[in-house]
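Chemist: Some structures are shown below for you to check.
No value in this document is a laboratory result; all are computed from the given coordinates. Please read all numbers here as calculations on a predicted model, not as lab measurements. Cβ atoms are built from the backbone, for glycine too; each structure is taken alone.
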Structure I
Amino acid sequence: MPGIAFPKILFGGDYNPEQFPKSVWDEDMRLFRLAGIDIATVNVFSWALNQPDEETYRFDWLDEVMDLLHAGGMYACLATGTAAHPAWMARKYPDVLAVDYQGNKRKFGRRHNSCPNSPTFLHYSARMARKLAERYKNHPALLLWHVNNEYGIRCYCDRCERAFREWLKQRYGSLDKVNEAWYTRFWGHTFYDWDEIVLPSGLSEGLDKGDSDKTAFQGMTLDYYRFASESLLRCYTTEYNAIKEVMPDAVVTTNFQGNGTYKPLDYAAWAKHMDIVALDMYPPSDASSSYTALRYDLMRGLKDGAPFMLMESSPSVLNWKPVNPLKRPGIMRLQSYQAIARGAETIMFFQLRRSLGAYEKFHGAVIDHAGHEHTRVFRECAELGHELAKLGDALTGSRTESKVAILFDWENWWAVELSGGPTTRLKYLDQVQKYYDAFYQNHIQTDIVGIDADLSRYDIIAAPLLYMVKPGAAKSLERFVEGGGTLIATFFSGIVNESDLIVPGGYPGELRKLLGLWVEEIDALFPNQKNAAVVKRENEALGETYTCELVCEVVHPEGAEVIAEFADEFYRGSPALTRHRFGEGEAWYTASDPEPAFLRMWAAHLCARKGIQPPLEAPPGVEVTQRIKDGTRYTFLLNHTGEVQTVDIGAEPRIDMLSETAVSGVANIPPAGVLVLKG
């Protein structure tokens, strides 16, 4: 993490003292110290409080809070407070109000209610960021900056429409190229003037007023998605630059929402403009441990393996779902160490003190409505805070070494689910998760990276649903395989270019040479339908047969070896799984969606062929991962099951960093238990 060095794994979260009388603030400081909290994010939604009118700025309350944090030995993560514009701004400058997909102009309310191309919003948000930087640049509590909060809105106003046309001029240069990219001769859409182009909304190209992915012109909507993500990114960089002009060495970030897999924003592009990646993690109550593991690995991969921040999580209950169960004892600690195990440098909660009113008053917090330390949640948080203090800086700046990677690309995600392809059940995240699970369940460390990453450092790369092949991607994968790498490719790959135009000449387009096959047809299966694949006898290491669903492709080998064949339907006997030797490596292709048990076996088989081993062998439900710093290995064992689990850690004693005891041989890990083994 060049230029950024936290003194320890920081512990804290969002703090909103402006919602409470000042008589509470000193008690908060006492409770924070008692819990081992050493960082607080402040000023997240305080724009209206800080700027009551166009020219007046009042920061006296924030001065007091910053001083209190410093006096209490705590750092401040200072937010710019621009995630909700003030009511006076909406009244005086209506250009700041966004328009939704159905064409409705919003009134003041909620949050994320600002048009990202509003001159008013851009002007006043940058001005606020600059004033805050000028005021607090030398404050001893200030550690880093938090711009806005959970960006995420697509606006369909006339101003965004005009900005979209200018964006298209920069991207394509001419209307002829736009017409070509969007295939506008379909349904008579040829454009002869830039002003004829309108946004693909529920009033224009939308086929379903409630779902922007159902669109008549996928290429147009894909470009709008790119434009919308870049528009919000400009809002972020406008504030980022305002802070940097005052404080060139400031550490500036914003928090990614949607557990890191938020579809509307291309976080891979955003990460290039962040000093450290930060995310909010609120997994579904029934989410598997691999669900969160994937998303942490994705965050780590966005900046070439650098550690990241867990900016928000809940110490206990959520408040926005139909059913909001408590986190059981020990689960908050377990989930916190899972984040650390996969690269987090902070454990932070929303929130530190529970709100008394409005939408999030029942969202969990370190300090409950009871207002004291005598609660289960506070005790658990305090225990974690003291453990993190004991760990000190041992783990900060450490890295994860992986020989397996999974490709992840937001634009490909958009394109897959815009495609109007064989089935609406074709979901990009589901497929990425399935392949990630296959390695995770074998305890194999896996990076999640973009196609522009350095692929040569990996031995195995999985590319689920590589539907869109961007310029240079095919050649990059060819070089990887030629050099000895193993590629896993799946059905519905190599279909279109970056404009969602079909690559003529047969699927999988530019990947045809690498995979050694062509695909003639794609058969979509109904939810209650399955096929089976029979593994050829010479490949018995992969079992005898496995079920598959979703889609089945009719494949013709062009040099690829057939590993398994379909058992049913008119394409019985045609390839279901192939392997193509290419240079020093090999490219595998599955023509269907195999059952998870087969994927686990397949992943284990490929790893064994490459000599890739887990940090430790462990039973199912025990997560194993490792961070390395200055040559020292820190191995994490996390028991996600409800039973005691045993793991043989070897005869050589290792130090468990949490209990500060030597451990060797067979170790018993209680339910929700954690071991951090040094050495």
Structure II
Amino acid sequence: MTHRAHRWRTAGVTATAAGMLTLGLAAPGAAATDPRIDLRVLVVDDGAGPVGAVTAQLKSEGIPYTRIDLDDSARPTVTAAFLSDTVGGRPRAKFQGVVLPNEAPFGAGSAEQTALESYERTYGIPQLDAYTWAHPEVGLDYTDANGYAGPLDGRTATVTTAGRAGPFGYLRGSFSFEDNSTSVDESYGFVAQPRTGFTSYVDTPVPGGTGSGSLLGEYAHDGRRELVVTFAYNQYQQQFRVLAPGMVDWLTQGVHLGQARNYYAVHVDDVFAPDARWDTGRNCTPGDIDCGDGTTDTTAPIRMTAADAQYAASWEQSHGFTLDMVFNAGAGEEWKSENGGTDALTDQLLADKARYRWVNHTYTHLFLGCVQDTSTVPWSCAKNADGSTRWVSRSDISSEISENYTWAVRHGLSVDRGELVTGEHSGLKTLPQQPQDNPDLAPALADNGVQWTASDNSRESEQRTVSGGSTLTVPRYPMNVYYNVGSKAEMADEYNWIYTSRADGGSGLCENNPTSTCLSQPLDTATGYTDHIVPAEAHTDLGHVLSNDPRPHYAHQSNLAEDRILYPVLDRVLADYQAMFADNTPIVNLRESAIGAELRNRAKWQTALDAGKVTAYRIGTTVTVTAPSGTQIPVTAPEGTKQQLLLGTTTFGTAYASRRSAWAAPGTLQAAVTLKLP
């Protein structure tokens, strides 16, 4: 068998070697002259939304990148030396992919543009044009040839057969562009007909024309490949989030540092306990200190029944989705003692205990921060005689945790001792009244082996260490399904109070908050929950799912009772997801400890990247990655990839979205992660 030699020039490779590289990988049995391709992306940024969106996706996945700011007069000049060099006698491409705001941001024929195009041609480096218009220079006809230019709000797009066979194989087929407001154009784009060399990956029917046209596709020409996107977007829009993993996969040719998953976890707080009910007359919740007007409380608390528990178990089974039951056993025992000594709800939940994950929520839901002085509104921290803050003690905190855990073990619940959700996330700092963690919290957590404690993502969005200890927080998204409502009408009534102006009978809170928007008019309490609140909350939740965000969401047991108002939101999220994503890309439903570990690994990985302590490259079919000791390394690679161990190989990673990915570490007596690509 004759092997063709790879000959290298000073500035690049022969056409034969470049052709092999353009296919994505070097030839099997990579020779000593195969180039080294560093696993890093070059981002040329014009400050517009599309490049910012792609950059956000790279950061979310943990992919290292170098950003050039076109508005920075001190930016580096793109030259052959900036893009490539030689390491140990081997040619090196410093970037595995290039993100540009359009096809030629430096100007067609300019020195920088020419250097970039030569680099891409030489090393087979893909180029992503984040947003451009339809014209022949990107392989498309002008829009006057059975095309369209204009708003795309609400339009359906379809992943083509080529797209599903290529970088978008994780999608089922169709998805829609967002249309959140009839009065605002949210998306603009160009729908056009492909020319020779252009392969469309995403089509949409031509508005006012015939057949379909392309919105996203690959243009192969002049020894280079471009992913051409002809619609504008930002990082928060659903159409981008659906396509983002595939865009990155195409850009990196399916081999890159970092990984992406679609996560969704839902915590149900206060299980076994009753929740106070919203008073629709007084527009407050009896029991809250801002509802203390001396009026007799005539509202009945909200608590699940045995029938509600049976429904929850049935719902889980039919949807293949596990809820996290965040429980207060002491509150349940108190309810039982006050209601005849029996409790059908507890009996039913325990009968179905294996269907759920269980999370310690403390025994009685005691506030674990400072001792609250409720003599004023808002409350304040009580003071000792010397003026210091009076804290809930270490022993009281420890008792709340340990008694609940002991009850769970006694009743055979699948509880993880390392997980905790404190009542109201108390013990952690609560602004403005309590600007620091309870100093007794960390020791109590350590006493009970708690490694992960929940925090409120609306207050603290980043994971952090509890002050004075080693326990890490797990930020949770509060759902816009309120703890103090059991019916759709109550939910709509409280929603109106919060989100309507004073002139419309609301609290006016939306007028005072610059990040909030008032409703144009109050919701109909009979239909507002189903018609407005459910789609809005489901859209928010799905946005989190599609942004590679593992943080859990939380609601309350009251939302599984009476009208069972949580289920329509969950149903909508799961149905919308399954309509868009193929079976090879299921929702990842993790428990709190796994979510905490994911966030911790990401933080350590980002620290290593920021410090420049990661080296990663591909030579032929071999990928080599080194990082500081103890740092888990996220890698995505094609099916069939093996990890090289000291003796032999093992299948790398787990299958997800047509690829394999994992947090990897070097094998025994190895200093690097070494992968053998198929």
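Chemist: Assign the value 16, 44, 31, 9, 0, calculated as P(r) over Cα pairs in 20 Å bins from 0, in percent, to the correct structure from I, II.
Modeler: It must be structure II, since only it matches.
Chemist: Now a separate question. State the single structure among I, II that was used to calculate mean count of other Cβ atoms within 10 Å over residues 37-44, giving 26.5. Numbers along the way, then the final one.
Modeler: Working: I: 26.5; II: 23.1.
Label of the source structure: I.
Chemist: So mean count of other Cβ atoms within 10 Å over residues 261-268, computed for just one structure, reads 20.0; which one of I, II is that?
Modeler: Computed on structure I.
Chemist: Given a computed value of 67 for percent of Cα pairs over 18 Å apart, for residues 437-596 alone, which structure among I, II does it belong to? Walk me through the intermediate numbers first.
Modeler: Working: I: 59; II: 67.
Working through the options, I get structure II.
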